[in-house]
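Pasting the structures in now, so scroll down.
Just so it is clear, none of the values below were taken in a lab; they were calculated from the coordinates. Note that the structure is a prediction, hence the values are computed from the model and not measured. Cβ atoms are built from the backbone, for glycine too; each structure is taken alone.
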Structure 1
Amino acid sequence: MYEKILKTFQTTSVLVIGDMILDRYIWGNVTRISPEAPVPIVEVTHENFLLGGAANVAHNIISLGGSATIAGLAGNDRGGDILARILEEKGILFEGVLRSSRPTTLKTRVIAHSQQVVRFDREDRDKVEGKTLRNLLSYVRGAIGEHDAVIISDYRKGVVSSELVREVIKVAKAKKTFVSVDPKVGHFHCYKNVSLITPNVFEASLASGIEIRDERSLLNAGRMLLRKIPCDSVLITRGEHGMSLFRKNRVVHIPTAAKNVYDVTGAGDTVIAAFTLSRAAGASMEDSAVIANHAAGIVVAEVGTAVATPDQLRKSLRPNCGKSVKK
């Protein structure tokens, strides 16, 4: 069953809309403390750039064997040029990326001896409005019909708004296109009528107003989100406890597939990418959650932002065919 879905990934396309981030890593060594202030002096050895935010979601789609197009904003700056180059290298279509005077969102991490020393961010989080928003919406309207599903990746950097989501839903519903959202706290009011949201426990607790401490509070929080937003389904990711999929009159708990957890960076991007790609490829909601759970288990076993491949998924799914507990 899963093999058929994984093979269908190759003919499935997803439109990713949202906040793109360029992750910059500066690597070095520390052998002394600055005489100017009590801070370490990092002797830089090398640096590299990785895709983050919505761009990492698109990268996950590509890694899993699907096709991805991304729509969002990048600056007319060096960061925007680097971002465009990496997107092209990964095979991600980026004609929906608008260049503007806003700086490319850039997160720079300085790492010495495997430890993060400092992170500094360069970004503009103001809401996208006016001509820029109109141009983005114009592109999105035409692109939705050319894809099998849509992911909205919200990092609260200005791209995702109620206006954008309403327009996406309007077009997607007419074409019966699945729309999923990776949400951010403070923006849950924007996600009305989407097909799926994928909050973690912290986000679900804040958005529902119910602190998730045990199974009872988990059930109450999930059902509250279904009513409060409203949306078709809620997938709450629960770390070492797996995931819980909430739909009308139905809850499915899926135990974690992770054997080792070294780094959860980007795991949420992997979850929504794998789930949405699976759903667009014909999997049921429950089977899509199982596949997403296994994909997340793969990436958290790696240090740094990682992606899963179809071969890794096959190996992970084979010994445990996604056993779930239904409530």
Structure 2
Amino acid sequence: MRIALDAMGGDHAPGPIVAGALAALKSDPDLQVVLVGDRHQVESCFKETPPAGIELFHCTQVVSMEDSPVVALRQKPDNSISRCWQLLAEHKVQAIVSAGNTGAMVAGGLRLRRYLKNVRRPGIAALMPTLRGPCVLLDVGANVKPKPEHLYQYGVMGSIFARYILERQRPTIGLMNVGSEEQKGHDLAKETHALFNASPLREQFIGNIEGRDIHQGACDVIVTDGFVGNVVLKVCEGVFDFVMKMTTKELLGALSQEKAQAQQAIQALINRYDYHEHGGAPLLGIDGICIICHGSSGERAIKNAVGVAARYARSRLNQTIVQELASGPLQVTEED
């Protein structure tokens, strides 16, 4: 299993990226990781010669977090994100992983148009914690102006993801909206609602859900546009961080006699829901595996992201997506 890892992507690259790659190799000796980036900077992160399983792919440019994705990809052709996509397009790797500029990662895939057959737009899927176990939220940033058919396909891909990765036999699907009533929402929501009701997924579709329903576990798959999904994801992360800090402060103050035990319990809770444990979010709908990580990802997050990429590649998730979209109600046309 060969995975290309953007060594220059992230707030603190390349150090944590290289460390994460080494940790991933220890967990899965069948992996081969191609570190894509400036050779001199990457090599400086190794205390000795890179071990077997690590390969370096040199490039001279980086897309920063502040860069405009489309402009940067055009003006910096030898950037690490484009080179990762190049390796995937040439079938030299089975998956790519980056903690770099999310817009550039998505745009890189769009430029190559390496979509799976019958996929109209790829979408980023994020795992969200609920009282019933994790659910899938998509899109969280790839497509901020979707059409109803795009959201329907997110429902298809999210359902397959939930079956294969979350092991839900018959995943339920909900549409993010401002109210649960069928007539609520803007035209996009109403048209998407009607499309689901007229599709093979109608028995799995539970209708509209609201933001407060997410962590209650109202459904296994939540479909929304990339703008709303990204806001929801980051608000939830911020609220979790705030609540855990306040809870830690209050509990440790009240339990001074049992401070060590309290710290362990709180840390276990944080680890359970911390995004570092999931590693990153897959960009579903592309021909290959692409995992997009937080820009602040450290060694543990990168290690887990590489492991997730390998797991998805071995699951044959993409083959199932192609098969189920082929039997659905939508056909891809050139104008899509």
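Points to keep in mind about this one:
- Between structures 1, 2, the calculation of relative contact order in percent (Cα under 8 Å, 6 or more apart) yields its largest number for 2.
- Identity of the structure behind 5.8 (criterion: distance in nm of label points 7 Å out along Cα→Cβ at positions 38 and 286, calculated), options 1, 2: 1
- When distance in nm of label points 7 Å out along Cα→Cβ at positions 62 and 78 is computed for each of 1, 2, the largest belongs to: 1
- helix-only ellipticity at 222 nm (-39500 (n - 2.57) for each DSSP H run of 4 or more, over all residues; to 500) derived as -11000 - corresponding label from 1, 2: 1
- Origin of the value 4.6, where distance in nm of label points 7 Å out along Cα→Cβ at positions 198 and 310 was derived from one of 1, 2: 2
- Looking across 1, 2, the calculation of Rg and Dmax of the Cα atoms in Å that yields 20.4, 68 traces back to 2.
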